[in-house]
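Nothing in this text is a laboratory measurement; each read-out follows from the coordinates by a stated rule. Note that this is a predicted model, so its numbers are computed, not measured. Cβ atoms are built from the backbone, for glycine too; each structure is taken alone.
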Structure I
Amino acid sequence: MQQSDDGPGPPSGGAGPVGVPVADADGAVRVRLDLGYDGTAFAGWARQPGLRTVQGTLEEALAHLWRCDVAVTVAGRTDAGVHARGQVAHADVPRTAWEASAASAVRRLAGLLPPDVRVHGAAPAPPGFDARFAATSRTYAYRVRDDLAGADPLERAWVLAHPRRLDLGLLGEGSRLLLGEHDFAAFCRRREGATTIRTLLRLDWARDEAGRAVATVQADAFCHSMVRSLVGALLPVGDGRRPPAWLGDVLRARARDSAVNVAPPHGLVLERVDYPADDALAARVAQARQVRTLPS
């Protein structure tokens, strides 16, 4: 199960030639779906036999709505317990089925889905759109309550309780060492045939209005367990148990470090997925499908 795995590899929903949805040849429509979910009671995004997953739940509702089998491709597959506010997916559906439901799809899905999943938008995607490979960045937030009394009981399902006070200055100093394009093998669970090279665009910490420490993490893509590993490595820096320079040493080692703990999933929320302008979608898909290497 993956916190997010949106690097190169075959998409789960399939696609035709770059920039041309496979559905076009069959008189079908590629529909963009914007959704959110509370991940507490799900075994992650990806469909798994015998387990309750977001993908399985969504596909069953869409199959009922459109009266056909539906395969959904998502921007970033989330792990068990991880939440989403701004997830994006797409599905290719028969044109007649879409046209019959277009005006009422969001309202009808609200009645078909359980209360911990909601589709906020459903509309035809522009030519070349692919929820996974066309994305230019994903943005996550990880929320931590470092009050010595622990987390508020009402927020325990989406905020991590950390037993030590965090210094935002130390967190920022450590975070800056990780920005840019690197091999993040030290912070990823390796997957056969997948690269661990990513471009970390943003990693910063701030206090929200309730006093929680919030990490905002943005990258072009994330590999398996990357966000939670970054947070797990930063927490001992923020509370003074590790020096900020340690993070640079871990990154440069390019190997999984047993000292890097993976933060629990429930503090993590996928907040947003960004895409380029419509006329740049095909180029972005082609770029994202290339396996990256670092300059020698």
Structure II
Amino acid sequence: MFLILHLGGLYGLYIACFYSSFGLHLYIALLNVLCGLGILAGAHRLWAHRSYKAGVPLRVFLAFLQTAAVQNDIYEWSRDHRLHHKHSDTDADPHNANRGFFFSHIGWLMCKKHRQVKHMGKQLDMSDLWNDPIIRFQRYYYIPLAIVIRFTLFTYVPMNFWGVSIWDGIAVNMLALVVTLNHTWLVNSAAHIFGYKPYDINIRPNENRCVVYLALGEGYHNYHHTFPYDYSASEYGWKDAFNPATAFIDLCAKYGLAYDLRKPSEDMIDSRMKRTGNGGQKLTSIHNGLNYFFGVMSASWTMVVYLLVKLF
């Protein structure tokens, strides 16, 4: 399944670069951002970690985007992620990085779960999610919802607006899906293998600037595993670092759609760094204009490829 998906994505990149328009690449980049928000602001920060609260309109919107991302339903995604934090990089971790880059990136989705994952997963209390009717509805009807949203609606859009054939529309849609999936998977793989640890040297997750750019602000991973309840998943806000998901949550909070945003105090962060950190420099922001420029270019790299093809 993954082989077919990635081959379709490669063909979609070929079609998008040589036979399509700049508008189609904007569409691909927009899909990456929107589906990323469904995972990062929705499944991850809202439902898996309960780092903030959201009203019904925002929960419905995020559930729609999370379904479009095709990364399992909210209940299963959150259960696996809570298990990942509780038993990080052990046999009970669904994507244990000690089993190598490939396994933690995609391999864990291509084989049976370790018996410890199954055993410890059954002991998690998931009642808070199951009590949400939006999550129950999505879990019951996840497959037909994903087919209608991702594989029908998102294929129809390029066919209607850019005149591509149905097969080319499917291929371009697969390209957008492959981009979103691999950007998300890098948090499980690259951020657990490469980088540095200013907050806690006793855990495997790292601060990784490349993952920050590609995964829309999720590469502050040593910090996130140290303070998993922080709604920003980083020490910084979106004004001080590339973090579109935090900017989205702050915007929703401004208009009353999100509330009770959780964040540790600066004293708590400094105290933890002195106690368990490596004494090294934090992953601070470069000039914020350049920071967002690199972030946008990294998150929409297919557009960069398209522009290079047209230029040369």
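When distance in nm of label points 7 Å out along Cα→Cβ at positions 153 and 217 is calculated for each of structures I, II, structure I gives the greatest result. Taking distance in nm of label points 7 Å out along Cα→Cβ at positions 201 and 257 as the measure, the highest value among I, II is held by II. Starting from the value 16.7: which structure in I, II was Kirkwood radius over Cα pairs in Å, for residues 73-168 alone calculated from? Source structure: I.
Work out which structure the value -17000 belongs to, where helix-only ellipticity at 222 nm (-39500 (n - 2.57) for each DSSP H run of 4 or more, over all residues; to 500) was derived from one of I, II.
Corresponding structure: II.
Given a value of 23.6 for mean count of other Cβ atoms within 10 Å over residues 81-88, calculated from one of I, II, which structure does it belong to? Clearly, the read-out refers to I. Among candidates I, II, the computation of distance in nm of label points 7 Å out along Cα→Cβ at positions 89 and 105 that gave 1.8 used structure II.
I have 0.35 for FRET efficiency 1/(1 + (r/R0)^6) of positions 49 and 233 (r between Cβ atoms, R0 = 30 Å, to 0.05), calculated from one of the structures I, II. Which structure is it? Structure of origin is I.
Largest in distance in nm of label points 7 Å out along Cα→Cβ at positions 113 and 273 among the labelled structures I, II is structure II.
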